[in-house]
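Enquirer: Each structure below appears as structure tokens.
No value in this document is a laboratory result; all are computed from the given coordinates. Just so it is clear, the structure is predicted and the values come from calculations on it, not from any experiment. Cβ atoms are built from the backbone, for glycine too; each structure is taken alone.
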Structure I
């Protein structure tokens, strides 16, 4: 059981007839651990339940409830949305105890969904867990692994070879056959082991080559200061448009889950605002409207965001902006759907990082 599970679960029993007991925690945690192990198809659904997104399919919620009902007959099948949120968040944290695709997907889903529109207060520990996981993951994902050199040592094969030669000299067919069999088995085992080692070494070299290529591409991108999509210098773009474009372009240069210094890289690419706008936060909707429509169309065509739209406010804004030719024709419906009372304001680098992470989330969600 996670050390903090009792603290996470405590709000579920506060002010109710239920008591926070060891038995109750053990029953709940057993299901949390089980569902975390079976997370391949439902990682993002756990995220949605944790932050109480209305987009969770009813059958998913029903199946989620039934898993806990099966372990504890007293578990409520309705009216316990807070408990469901806490349990789903706990599953997410358990998923993130290992570094893998599901964990990356969970962390990015939580962060992207809550950076612009914070989730419920009891979900704060799960958001913190996602940030902690992603930071550590990005610190280690580019670390070079030790490469073992494939080799066949003579010492392992010499006894079997010597035995085989000795049996040939004795002119004993049966014994010679057994010695030949033992020698061939040892040779095959050595070849298999060497092949596996060589395969692992090649895979690691290919991974390192890909990562170095990504770093070189980023270096050239920053050195030239030219937008890969638009073919114009970033300094010629206004801060609003450059923020969104830079976030998307950096995401296209790296593989999931991204790069650790993304924030600093983006900060260096975005031209600072001047005049009265200098140093002030910018609006998400205003930044989207500042980009070229053809560019927005290319982004939506290249990225399939449907599976993560409810977790990606920036990409959803880009897609929604294409529903009308008027800059303000889509904003009211978008604010209502996204739950915004006003145009969300963020520092340019923060907004660029949000776009960057959402693009990576969309790519990762659509990988087989």
Structure II
């Protein structure tokens, strides 16, 4: 219960623009009952490490800020959140020096702690056809090996990585440098892509409050989350001064593997990646190089998941982990002579409603299941 209360107070502290993760971590350490920070005097706030001007600004801000308005906004926009005390908070992200106290999200949060391979794929916003060919080729194979692809929803490499994963019917996570409220999702042209990621069983997340616009200072912070969620970071194309190299620096500090695709020495878009290889990044020329880094045998996981073989005698073979999980529930219920409905699937899987409904639609269209009087049965 203490952690739940602290989560609400962490949510409120996150909304104060002048507090970052390190400051909030220190405040929680100094105030085990975090609500006390909202009535602490100027002198006490200074004693625990706040600069005078920041403490004065905070005292003025806390008088007028309404947590209830934020909670109402989250409910209206169907945005959820977890704090770093929550068991659903990604374990990999807790390893970094400055994890976000709060993660706002839409989609399937359970992805973050599943036994998958998490790979960030990043690069230039102005990609070449060479990079596009690499991404489409690599990701098609990586999805077969249970890789979750993480990127930043930006133009260029990021959006190519997300879209290639969706096309391969894999799972992808987008980390934003803005709030998740629809009108603030950036870039605007990728709002539909963000919806498609959610509807396909993926996830969009941000450490910024829902109505936070995209700002230049947000993106380096966003980049540390991209690398922090990943076991390795693959840089496909990058100029010598780019956000991708900032992410690579974060990855280095977080003890993540840094992988880079070599490029044409005469193109500016390859200067950054080639420089990373010179500095010791792993040179990647094929998918097997990535599998070796992740200690994956080439012969295993050639299907999306070995559990799919459970259905080898059936007409339909699930194409993704989520399809597999939902189809297995329906099939096992039928074996017992029972019937299952959508509400029971939601309770058992703990997936969000939109993910389940979209997956059920895919299964129905594929002829894998049938809906009889609101009960679901496998179409054997």
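Enquirer: Which one of I, II has distance in nm of label points 7 Å out along Cα→Cβ at positions 87 and 327, as calculated from the coordinates, equal to 2.9?
Expert: Attributed to the structure labelled II.
Enquirer: Shifting gears a bit: Determine which structure produced the value 16 for relative contact order in percent (Cα under 8 Å, 6 or more apart), calculated from the coordinates; the candidates are I, II.
Expert: It was calculated from structure I.
Enquirer: Supply the structure label, taken from I, II, corresponding to semi-axes √(5λ) of the Cα gyration tensor in Å with the calculated value 36, 30, 17.
Expert: Structure of origin is II.
Enquirer: Matching task: -13000 is the computed value of helix-only ellipticity at 222 nm (-39500 (n - 2.57) for each DSSP H run of 4 or more, over all residues; to 500). Pick the structure from I, II.
Expert: Source structure for this number: II.
Enquirer: Thinking only about distance in nm of label points 7 Å out along Cα→Cβ at positions 23 and 255, which of I, II has the largest value?
Expert: By distance in nm of label points 7 Å out along Cα→Cβ at positions 23 and 255, the leading structure of I, II is I.
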